[in-house]
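Structures given as structure tokens follow.
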Structure P
Amino acid sequence: MSDLPDYVLTNREHWDKWAHAWVESGERNWTGPVSWGMWGIPEEELHLLPNDMTGMRTIELGCGTGYVSAWMIRRGADAVGIDNSEQQLATARRLADEHGVQLELIHGNAETVPFPDESFDFAISEYGAAIWADPYVWIPEAHRLLRPGGRLVFLGNHPFVMLTQDWSADDPATLQLMNPYFGMHRIDWDDGDDRGTEFNLPISDWMRLFDDVGFDVVAYHELQAPHRGSEVRFFATADWSNDYPSEQVWNLRKR
């Protein structure tokens, strides 16, 4: 009997099942320019990574195919990636070998990371722990792992998406409020072919959590699609994401 939370096991099954679908994008991101989120916002616009990461010890929480860790290593960092899916890590290991990158990879849950307190200078999650782990568990864990003054950056779904989407369907976000804002936390979905558990919070609850744990907010970004159109990316159209934020980025500093 596993002592892992039920949602960790559910999400592990989901990502092991669908890891093959992310190989191509992983290969592309390992070689392409640094860009973020489903609309590929350039790093030059968001500045989520320090330009020079020489000597920095970093960890990617929910690393998937490992491309964000590769970006940090190329900026001089020493990187560790942890992910809930062994199948995702298999792709990350292969790409690290092919590109000659020294990347430490761990199969595990970002809510309980096997490193001592204050082991890292910088932590990041593009999706990964940002939406698939419980913020009331993984945010304190990230704080524990960081040295004083260390930074945590994470990107995930904006709460607006969670309010305007049918959680049990693959349909994109609508212009209708379909779910309550207050009390948002754990979101269990089952579309008939697959199931998973995601997490999000009202913005005021995010900020209260950061303050309680010991993080200061350095910057907050609400991401906008750079163009209009009917194209659907994952859970929103370009038109929707040009009018409303489909993704958010929190940039935090440990006190």
Structure Q
Amino acid sequence: MSSFDPSNLQIYILGAGRGSRLKSLSEYQAKPLLRFLDKSLLEWQIDLMDHFQITDRTIITGYKKDSFNDFPVKQIYNSEWESKNMLHSFLLALTDAKNKMRDFLLLYGDILISEVAFAKILNSKKQTSLPINLNWQPLWQARMVNIKNDIESLKFNSNMQLTEIGRSVQSLASVQGQFMGILSIERSEIELWYNYLKTYLDRKENKEKSTTEFIDELIQKEGLNLPVIPIEGGWLEFDTDTDWKTYLHLHSKGLLKEVTGWSP
């Protein structure tokens, strides 16, 4: 994606999970259809793709899959969504993507990202890369009392190569940014990532591992060189019902953009 061409990009949204930490907010609807302000999270994401003229977009569904039928996205159903985690949806996306000759962009279905931040990702000269939120701390402080309860390690070196991610932390010194639920893979490397992930999930001990744990193993054991794309905020994650309430409160006080960098 060294020179951005929307016709050469395929986007996969991971939207199969129940979103149980949203409690009653996801009782009758899939997590990406949670409404925030005047639109669902998925509608916000689709509008962003429309702005950048990206038409090849697919959502991996599971919980309440029929609720996605009226949206302009292709669907792949994860029939094992109740028993397997997000990495299995990621594998379905890679399985589909490796049959095309287009760059690959993974998006979690419970995030919002600003046009400015998204443009930086799309126009990065780093083809396979991991966007990271450098301005994560104000957002985490607004969302929770003790940020160490929900923070993961993330380190990169002077060459902007990721050196560690997804581990528990004792000190914020090991947190140079946070994973954004976004991953960019250059078209020629999609099959490599597919093989990595399939082999990883074939090992029983990895059945419940997270995306960041998978990426960390690729770095530590496979010697993967993964550049990071530094992003200065402009991002929201809807992981819990408290997140949703916090963002609505910040918006009502006119502080949402100041704290998160994202605004409607």
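In terms of mean count of other Cβ atoms within 10 Å over residues 177-184, the structure with the greatest value among P, Q is Q. Tell me which structure, out of P, Q, gives 16.6 once mean count of other Cβ atoms within 10 Å over residues 81-88 is calculated. Answer for the origin of the read-out: Q. For which of the structures P, Q does the calculation of mean count of other Cβ atoms within 10 Å over residues 65-72 return 13.2? Label of the originating structure: Q. P, Q: which one has mean count of other Cβ atoms within 10 Å over residues 57-64, as calculated, at 26.6? For mean count of other Cβ atoms within 10 Å over residues 57-64, the value 26.6 is produced by structure P. The maximum of mean count of other Cβ atoms within 10 Å over residues 97-104 over structures P, Q, that is, the highest value, falls on Q. As an exercise: relative contact order in percent (Cα under 8 Å, 6 or more apart), calculated from one structure in P, Q, equals 25. Which structure is it? Label of the source structure: Q.
Read-outs throughout are calculated quantities, based only on the coordinates presented, and are distinct from any laboratory measurement. As the structure is a computational prediction, the values presented were derived from the model and not from experiment. Cβ atoms are built from the backbone, for glycine too; each structure is taken alone.
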